[in-house]
Each structure stands twice: as structure tokens, then as C-alpha cells.
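Heads up, there are several structures right after this.
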Structure 1
Amino acid sequence: MTTVNPLTSPHDAIVYLDIKSPYAFVAWQPTVRRARRLGMSIDWRPLTLDIPSYLGSARVDDQGNVLEQSRSDEQWAWVRYAYNDARRYAGLDDFTLRGTVKIWDSSLAHIAFMWVKHHDEAPERCAEDSLLQRYLQAIYPPFWRRELDVENPDVIEQLLTQAGAPLVGFRDYLEGQGRREHDTMQEAIFDAGIYGVPSYVVDGELYFGREHLPRVCWIAQLRKGPAPDVSYGSSSADEPETPMPPQSLAAQELTLPVAIDFKDPQCYLALGPLRKLADDLGITLDWQPLQSQARDTLADLPDGNDRTSRHLRARARYVASDIERYAKSQGLELRGLERSPDSRLAALALSWLRRTCESPETCERFVELVLEGHWRVALDIEDVSAIKTCLQRVGAPATNFDPDEEQSHLDRSSSAWLERGAWATPCLQISDQLFIGRAHIPMVRWLLTDRAGPSPI
């Protein structure tokens, strides 16, 4: 039986995909295009997700009506956003992405994935005529149009035939050696702390999510130039971003609402990139408070050995390390990630400042002051006197700030964001579209400039 180390490969990068993941689907072609352009060799590997173990399960009919489910409201909010998010990026590649009617067992498709790799002379080349890319082309688009039953071995064999892969011996491989190799590989992948797709491994480092593709390519290209930030667009070390001319701005989009939570380090990391976007385009950032769910830290999580507990711990470890490496790239001092503070007072102060101060610049200075102070562990955001001092420093009449009187205003503002589907921060809104995370800035820029220039894929 072939033994594969989940974190090492002779190629430039490892890419883990799952056929049933919408985010893996929309990562596939951008990764292929970048690899071809840079001459990178990619070790493509299947990762069969156990989605119910961490995200609950659900089954719907063809119209999207839920027939049965075991998900919390927070899990449903994430799922709905994820499909909407993936769908808009799939559309830029002219792909249709329809939500699945159930959580599929994609292991048969992935055993065929392994079979194809065994019979492809150079799957790492990412060439259009490679056997592996023909297989992915045969299975991915129709699966997301709801045209395939990937749990049916006959369907899998039809896809192999369509791709030009041999069938002799496949059924035995599917039921014997292939199944054993698949199951052993999946356990090893999970044991290595790789818990989701798309996942990239480059130079022994794990990156979860397509937003890291610019950095993955930067590392594979020997780290030339400054390290790029996360991005779903094409701005990276190999494709410098071209600023859009301010005169191309859509007339109705001169103010960009941004929901933040001071306890979320992702908001601190987004501060600089968002200010750059605003400066480039001459727009105003409307900073609004949102009380989001607390980020899980290792100290908060159960110490069990079940799959759910292990998944949550692996995710928490990864997220913490990811935040730290991007903070380092931005030159930010970021401490105290293990904390789980109550950010209500700071949110109330921002809510009050937005209502009583006519200057957006004053709100922005307050946001900067609180985020920088909190994440340098120089400010106690649970101390009302410290928050009032911040208000005074930005020129606001802090003596007029009453947290109790402001609570109802904050509740209405947060509820409005939550009802629109803002389950995490930072969250940006353009018309009726929500974008969670700074990785969407290229898409936001493109939309704000009335789609001037190439689309962000």
C-alpha cells in the first residue's frame, strides 16, 4: 500500500480538494491558471470531508425546502453565506453552482481521483489535456449543476470513460486497494491537522482557503518581493494590483458600510487594507459595530478525542497561526490572541459616536485607536473609563456617552446586520451583497469601480 505524507511532496505545492465543497470548486480553476502561468507543479490530492462532524447535516428538496436537518442557527448562517459567496465567484468563471440537496459521500469520486493520478503520466503539470484535469472537468461542473450521483459506481465509471481513463481493473481497485488507500490517507490527512478544503501545503506550511493562493505562489516562487496579503482576486506578487481611477466609481457607492467587532483580530488585520481601498477610490468607510460570536480558542474547546473535538482544535490552532503570520507580514504588533474579551462597551461607544458625530473621520480614528490599543494589550476594552478616554482623544464629548442608553441602538444595528446574514466580521456591504473578510477587497474594488478592468478571479 502506498504511504503518503500529508505535508510533504516533491512538487511545488500540494492542493487538497473535495468534489462536494463549493469553495474547493471555485478554487480549482484559479489554482490551475496560476500554476500554468508560473510553471508550478501541483500535487493534487482528494480530501473527503466529514461535514456532519463539525457543521451538522441537512437534506433539502429540489426547491431548497429543508426536509430534515441537525444544524444550529449559526451553522445555517455560515452555510447560506458560503453558497452565496461561492456562487458569485463561480459565475465569474461561467460556472453554475447550485446548492446540493444533501451531504454527499464523495469517497467513490475520490478513489477514482486516485486511480486517475496513477494512470496520468504528469498530473502535476495542470495541462488541459492531462488525464487528471480532464477527470476534474468531467465531474466538477456537472456535479454543481446537480446532474451527477457521485455515490453511484456506474456514474463514476462513465466519468472515467469521458476523461479517457482506463476502466480495466477499476472496479476491483474501487472495492479493494483503492478503498484501503483512500481511508488510510484520509486518517493521515486529519491527523496532520488538515481539516478543510481547499487546503494548500507549500514549504511544509498549511494554508486553508483560496484566499491564500497569492501567498502560496509567492512562497513557491522563492518569496520574491513583499509577502502578499490574503486575496480572492488576482492581486499578488506575480500580478501587481492596478488601482482603478476614482472617476470610474459607481455614483451610488461613495460610502462603504463596514461591520466590525473589536474583539475580532481579523478586523485589526483588515484595517490597513480597507483604509488603502478608501484612499485609492476616494470613498468613505462607514464603520459600524456588530456583536459577533466569540472566536474559539484552544482554552475554550473540549479536550475529547472524538472527531468533532479534534476538528475544532485543529481549526483553532490553524486560525491562530494564520492570524499571527499575516500580522507579522503587515508589521502589526498583535498580542493576546488567547483572550475572549467582551467588546460590548467599545461597540456601544462606536454606535453612540456614529449617531452623535457628523464626521466619519472621527469614527475612523476611534476604530483605529481601539483596535490598535486592544491588540497591543495597551487598552482594556471592558473598562468604561478607558473607552471614554478614547472618545475624548478623538474629540468627542465623552461625558455624554451613557452605555445603558445606547444599548437599544446597538441592538437594532446588530440585528439588522445579522438579519442580512453577517455571521462574522469584518463584513462589507455593497447594495444587497455582503462580503465577509478582507480577502474580498479585490471584488469590492471591482464592484465599486463599476466593474472596470478584469474580474477578480
Structure 2
Amino acid sequence: MQVDRVLYNGKIYTPRGFVEAGIAIEKGRIFKIAKKPSLPKASSKMNLNGLIVLPGLVDSHVHLRDQERAYREDLFTGTAAAAAGGFSLVIDMPNNKPVTMDVQSLRERMKLAEKKVLVNVAFYSAFPENTKEIRNIVSEGAIAFKLFLLEKVGGLNIDDDTVVLQAINEVKKANVPVAVHAEDKDICENEMKRKQENRTDFEAYLEAHSSNSEVKAVQRIIGVAEKSEAHVHFCHISSAKSLSLIKKAKAVGVNITCEVTPHHLLLTSKDLKRHENLAITLPPVRTREDMNALWKALKQDLIDTLGSDHAPHALKEKKLKSIWKVKPGIAGLETTLPLMLTQVNKGRLTITELVQLASKNPAEIFHLKDRGTLLKGYCADLVVIDIKREHKIDSSKFHTKAKFSPFDGWKVKGMPVKTFVNGRLVMEEGEIVAKPGTGEIIR
């Protein structure tokens, strides 16, 4: 038998650990993992020269913009950034313009994506006003719903716990998870109104988006999750107090998981003052104590996923004089893996932990069948990494339209050098080598 492609002379990360072997790929799936003499003949062969092969990364927290916000990012540039960063699948958040919140808006977004994407893309939906539409939205292809507690995005009254519980119960019936941005709207709005009158300093911004705001929102949604038994996934957890609540809830069997971002793992409020507007994100980066608590929770398996929260903006939207008008968000798709591989090289993180957080767990949580693991029969989504290669992060060379970063100039060790999506080579040595539409829409 002859297969489509054989990659040989690699160090393959499997569920049993590393094996020095190759991978045979047929029709976009892994046909065999074996030593070179046992691999089948192939139309195309590639020598990996002893490099490490991991499952392609799965990012469950990405803002791909496009449509009326294409000046910030579009589905091609966003997925080019994903491929360059070693991601083979990303899940697009719904706070677009127009908002993804019903069958029609989801259908239009998927149709647009089909022609543009370079990696596989799945989609969140915001909640519709009529929660009975949730099943139809899932039938159309949404794989999860996003609940923003800081502001109303979609049709749901986020101030009414009864309404929120009803909506989450409908999602439970549809057997998909709910991802939550946990910041309390009342706390943040009241603090912002009070401070905007006479303060524009970064400390005021941090106080307006305090850890107490996150804690109150996490506590509230844990209560809802207990009543509904739906799977709730907390996005970008940033504070020690929130982690304590999540730990207690998990211990008594509440069906929750949580995510951490590289910027919350690696930046503190002191960095916010140093990098100014470029490091403004929500929730904001916090104290060193909070950062250390995140690392401790990660090592204790309390944190389930690593998400970039890739949130590109136009530079002019980050350079505004008033801190209250600056658009929050960091473009993270091209920095996440190099930053985390650096932590692997430092001994702070293991490859096994990285694969769990960035591939296996997100694939399982969001029901992405046959992805996130390198096994026979699974989708051939792979990232080849050079664990020892050193370089400096240079945002001017990013594929995203947001060519700036608080990590600009950081020395990193370890980088993705090839990304395969459904068995096709999409990125090689930082260059995109595939055509738009190579990625698939995952429903």
C-alpha cells in the first residue's frame, strides 16, 4: 500500500511517551506510527531530522475578528498566525460585528471562513434572546456558547440569574459546554464611573477590574453550575482567590474546568506599567502572588487548558491617551508556544503538561473528536518543534495584523518549525506554505 505522506526520523509524543519513529498519513489521518523500516511507501516523504512531533495545539480562546472588524484581523491572517504558532485548530469567539448569536449569523461566518482559513476552525455562539434557539444553533454547527458577564454580548439578560440558569440548562440539553468571561459587571462599572472623573493611571484600571470582580463572578457561576450540572469552562482565570473557589467546587464534583493564558502566567501588574497600553487586557494581569498561584494550580492539575486569548486590535486603538478608551487584548497565537517551550526548557513545565493543557484537554472538553492526541486513526494535526532553538520575539514579523506585543524582544528557547493540518503542511520555518481554505470548519 502507498500512503499520501510519510514523516520519518522524528521524536513522536504519544500517550505512552516519546518514541523515535515516523508517521504515515493517509487521507488526513494518522495511518501508522512506526520505525522507518515498518512505514509504508508514500507519495511524499519528509525527514524530520530528529525533531520533536507534538499533537497540533488546540486553542479554545481566539478572536478572529473579520467582517466589520477586518481592519483588526481577518480569518486568513488570524489562522496564518495560528499556523505559525503551531496551532492546528482554534475556536472563534462570538463577540464579532455582527455578533455570532443565531443560526443566520453563524451560517454566514462559517461560509466566509470556508474560503479563508488555513487551520481548522470551530465556532462559539453568544446566547440568543430566545433560548429555545440554542439547539438550532448547535445543529448548525456551534460547538459551545460564550457567556460574557462584564457586558451584554448577544441576547441574554446577564443580570438575571434565573434567565442565565435557564439558558445554561438549554445548553446542557444540547450537550455542549459554556465558556465564561468571569468579571462582575456592577463592580467594574461602578468603579470605572467613580475613577474616570479624575484618574487615568494604570493603578486605577487595575482597581476597576479588581480580583474581587472576578471572584464574585466565579462564585456566582459556580452556583449556577451546581444547579444545572452543565459543563462550565472558566476562561482566563487570573487570581488566587478564584482558584480557591474553583478548587473547592471541583472537589465536590461541580462540572467545571478552567483556562489560564500565557500573559497571566508570565506578566504582572508591574509589567502593565512598563509596557503601558500594549499590556492592557481583561481580566488584567495581576500581582506576583496571583501569578505564582496560577503556576502552583497548573502543577496541581487544577488548571485544565492553556488559551492564548488572541485578541488583536489596530495599533491606534491601543495608543489612545485615555486608559479607559484603550481596547483590551493581546495577540497571542504566535507567542504562546515559544513562551511555553521556554518554560519547558527552564524546567518549570513538562512536555506532558504542555500537551495536556494545549492539545488533549481542550479537544476533550469541547468534544473535538479524534484530535489533540497522536494515535492511529486520529486526525493528522501535528506541530514539529525545535526544542533548543533560541530566538527573540519580533512582533514586526507576526502574521497577525496586530504587529505589537508586550513580549516583543523577549528571548525564547524552543519554537514551532512545521505545522500540519489534516496531514497537509501549512507552515514551514515561519512561512505559510498552504492556500486559504486548507483548514476545515469543525461542526
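Every number here is computed from the coordinates shown, using simple stated rules; none is lab data. Owing to the predicted nature of the structure, the values given are computational and were not obtained by experimental measurement. Cβ atoms are built from the backbone, for glycine too; each structure is taken alone.
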Original post:
If you work out relative contact order in percent (Cα under 8 Å, 6 or more apart) for 1, 2, which one comes out largest?
Top reply: 2
**OP:** Can you spot which of 1, 2 the value 1.7 was calculated from, given it is distance in nm of label points 7 Å out along Cα→Cβ at positions 75 and 435?
**Re:** 2
**OP:** Work out which structure the value 1, 7, 15, 20, 21, 18, 11, 5, 2, 0 belongs to, where P(r) over Cα pairs in 5 Å bins from 0, in percent, for residues 3-202 alone was derived from one of 1, 2.
**Re:** 1
Original post:
For which of the structures 1, 2 does the calculation of mean count of other Cβ atoms within 10 Å over residues 355-362 return 23.4?
Top reply: 2
Original post:
Here helix-only ellipticity at 222 nm (-39500 (n - 2.57) for each DSSP H run of 4 or more, over all residues; to 500) has been calculated and equals -15000, so which of 1, 2 was it run on?
Top reply: 1
Original post:
With mean count of other Cβ atoms within 10 Å over residues 91-98 computed per structure, which member of 1, 2 shows the largest figure?
Top reply: 2
**OP:** Identify which of structures 1, 2 gives the largest calculated value of volume of the Cα convex hull per residue in Å³.
**Re:** 1
